[in-house]
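Enquirer: Take a look at the structures listed below.
None of the figures in this text is laboratory data; all of them are computed from the coordinates on show. Since the structure is predicted, the reported quantities are computational estimates derived from the model, not experimental observations. Cβ atoms are built from the backbone, for glycine too; each structure is taken alone.
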Structure 1
Amino acid sequence: MGENNFNSDDWYNKGLTAYQVGSYEEAFKNYNKALELNPKFKEAWFRKGMTIGALGNFEEAVECHNTAIKLDPNYRDGWFGKAMALGILKRENEAIECYERVLELDPYFKHAWVAKGMTLSNLGKFEETIECYDKILELDPNDIETWHNKGFIFSKLQRNEESIECYETVLDFNPNDVKAWFNIGLGLANLGKYNEALEYYDKALELDPDFEEALFWKELALGYLKKSDEK
């Protein structure tokens, strides 16, 4: 079938194909064609917004997502796209409001919990960030990245025991996770347990001999122990 006979769905599908291979200008033109034929095509407005965002125009992306939401106030993806664009524009509080709307519509949408947690973390709202990570882990207890992130936020809160527990969980999944060994070492050092910390730095360096940060903190721990012995 020639393009002269395309309907809005045909142009939309052509836009999806172009977007998937990174041809964003082409995708943008195709979504516009779809919307010329059907201005109430909410999915096309959403996809146009995502494409414009990929091209770097996030203000206009927000407007596209707003149009999708006006067409259907319960359109989850429209709210999610708007939230992501607002976050990139550093309008984090507005982004969080949108993520909350997304999660009202779909409490099981893991990507929204992840994005909301990251946005809260950027705002320094670490306790609320932990709540998001807990929700993600309810949905997917095997999400190693979230265990890492949760451990990091606990360390920011100086809740070192809880941070260590998160990284120990990572090691249950992957005993060769260098960052987990290293971060447990940091947590132990923060608790003043330098001898134990050394064991974890050594394991990290065994797995990655070029891990300069682990080498630095190992030398620092050795320095603290030496000073302690001299007292």
Structure 2
Amino acid sequence: MDLLFVSAGCVAGCAVSDSLASGGFYLVDPSCRGRGVGTELWQARLLYLADRNLGITAVPSRIEPNSRKGFAQVSFYVAEYEGVPIREKITTSDVPGVDVETFRASDMGNLTAYDAKIHTVPRERVISVWVSQAGATTLVARRGPHVVGYGCLLQLPGDRYSLSPVYADDPETGDMLLNKLLVLTPSQSVINLGIIENNAIGQQLVSTHQFHCSIRLARLYNKHDVSLPLQKVYAFSCPGVGLL
């Protein structure tokens, strides 16, 4: 007799540090709902992550239900956008004193150190995997010897591109990186990116190119809010898995 095993659901959880964790996808197959599968997955994630402060993303309609589960700290909102850039509106001006080059392996140490200032912990393994993906291009911005920002572009199936993450020390550098990455995409390609709602440069970009919002998400924590330099985040990496 042949046996067929079908996944009933999945949940994502990452121990960022000894005190902080990030949760992502929390899915249950519609045919398996109402049987306690979701509850077991939720409890398994909490057990795995122990006593860490857990951050998750949720659509607005799930803020109140998640609050009842202990996720009462609403940190910020991020919106995912997609659209085809208007080529003549892509700016190509440089920022005086800032040089932008394609990522090289020798950049890893400085890039990891810069990234840690935003995420509060070193993420060399995450960055190494991210920048080495097939179809990935990473630009690094420097002011003299110092990294002042970086941005990634990843080619997706079906002539689509993910523009994320993009970090920068100032709005001018953030805007320059966003546009330099857009220039690298072929005409008529669809761009996906996540923008934190109070980031004026990101909001200006999606408005200029008439991108439409596909989903809005809130970042929640179950113990306390986490202080992050969100003003330096010009494109959010993966809202679905809770990564800036």
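Enquirer: For distance in nm of label points 7 Å out along Cα→Cβ at positions 79 and 207, which structure out of 1, 2 has the highest calculated value?
Expert: Checked 1, 2; max of distance in nm of label points 7 Å out along Cα→Cβ at positions 79 and 207 sits with 1.
Enquirer: Out of 1, 2, which structure matches 60, 39, 38 when Cα extents along the principal axes in Å is calculated?
Expert: 2
Enquirer: Of the structures 1, 2, report the one carrying the highest value of relative contact order in percent (Cα under 8 Å, 6 or more apart).
Expert: 2
Enquirer: In terms of distance in nm of label points 7 Å out along Cα→Cβ at positions 7 and 167, which of structures 1, 2 is highest?
Expert: 1
Enquirer: Can you say which of 1, 2 returns 11.9, 36 when Rg and Dmax of the Cα atoms in Å, for residues 23-102 alone is computed?
Expert: For Rg and Dmax of the Cα atoms in Å, for residues 23-102 alone, the value 11.9, 36 is produced by structure 1.
Enquirer: With distance in nm of label points 7 Å out along Cα→Cβ at positions 47 and 127 derived from the coordinates and found to be 4.4, which of 1, 2 does the value describe?
Expert: 1
Enquirer: Rank structures 1, 2 by FRET efficiency 1/(1 + (r/R0)^6) of positions 119 and 159 (r between Cβ atoms, R0 = 30 Å, to 0.05) and report only the one at the top, that is, the highest.
Expert: Largest one: structure 1.
Enquirer: Still on this structure, I have one more. Assign the value -25000, calculated as helix-only ellipticity at 222 nm (-39500 (n - 2.57) for each DSSP H run of 4 or more, over all residues; to 500), to the correct structure from 1, 2.
Expert: 1
Enquirer: If you rank structures 1, 2 by distance in nm of label points 7 Å out along Cα→Cβ at positions 15 and 215, which sits at the top with the largest value?
Expert: That would be structure 1.
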